[in-house]
Structure P
Amino acid sequence: MTIPVDRLSDPVVRAFVTALNANDREAFFGLLTSDASMSDDGTDRNLEEWTEREIFSSNGRMEVEDENEGGRTLVATYTNDTWGSMRTAWRFTVTDGKVSRFETGQAPAD
């Protein structure tokens, strides 16, 4: 079962998922701090290169299954045109109303 994006608890994370699903680069990058960072499967990545490859040029989208920690930790089915669908975990650090870091990777099995 999925959680509708408009029901996500944290407003910044909700806006992040909305922008990602809409493939809206301007809104997406507007939600990040100027020094934002990210990791994928525990390895820090170049945020602009990673988002271009994994989100924007490959039609990335998230269907959220569960949220914890006030909406700053998500489990979602992440789909893009390159890799197909996979169950992923996302953790967000929000600073002054913007995402300063996000970490993603394969979600552990239930």
Structure Q
Amino acid sequence: MFGDMMGMMSKLKEAQAKVEETKKRLDTVLVDEKSSDDLLKITLTANRTIKSIDIDDELLQDKEQLEDYLILTLNKALEKATNINEAELAAAAKDGMPNIPGMNF
């Protein structure tokens, strides 16, 4: 029993290390999103850090339109990044988890 507990603790530490490694890797995974007319392009990491925003000069003429474009495009990019982030972290955690009876991951 004690050996099983030590084995589980070791597996949990491995899982934690895999999750941390995955978090670092997700800083290098880039998510690109653009408006339907290509006037706004946004790049962020899968950890949801904005890397670049490219705004066409046409959008600079209308503050309200630019704000709308930013909100829509950023939300789409954040949703994509969040989906990637959650899937990758869940896979890393599940892969390293010990088999504990009664707990289905």
Inset, instruction - Assuming 33 is relative contact order in percent (Cα under 8 Å, 6 or more apart) as calculated from a single structure, say which of P, Q it is. - result: Q
Legend entry - Among P, Q, structure where helix-only ellipticity at 222 nm (-39500 (n - 2.57) for each DSSP H run of 4 or more, over all residues; to 500) as derived comes to -5000: P
Legend entry - Structure (P, Q) behind the derived value 16.1 of Kirkwood radius over Cα pairs in Å: Q
Legend entry - Highest-scoring label, criterion being mean count of other Cβ atoms within 10 Å over residues 12-19, among P, Q: P
Inset, instruction - Out of P, Q, choose the structure whose coordinates give Rg/Rh (Cα atoms, Kirkwood Rh), for residues 20-83 alone equal to 0.95 when calculated. - result: P
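All of the numbers you see were taken from the coordinates with simple rules; none came from a lab. Predicted, not measured: the structure shown is a model, and the values here were computed from it. Cβ atoms are built from the backbone, for glycine too; each structure is taken alone.
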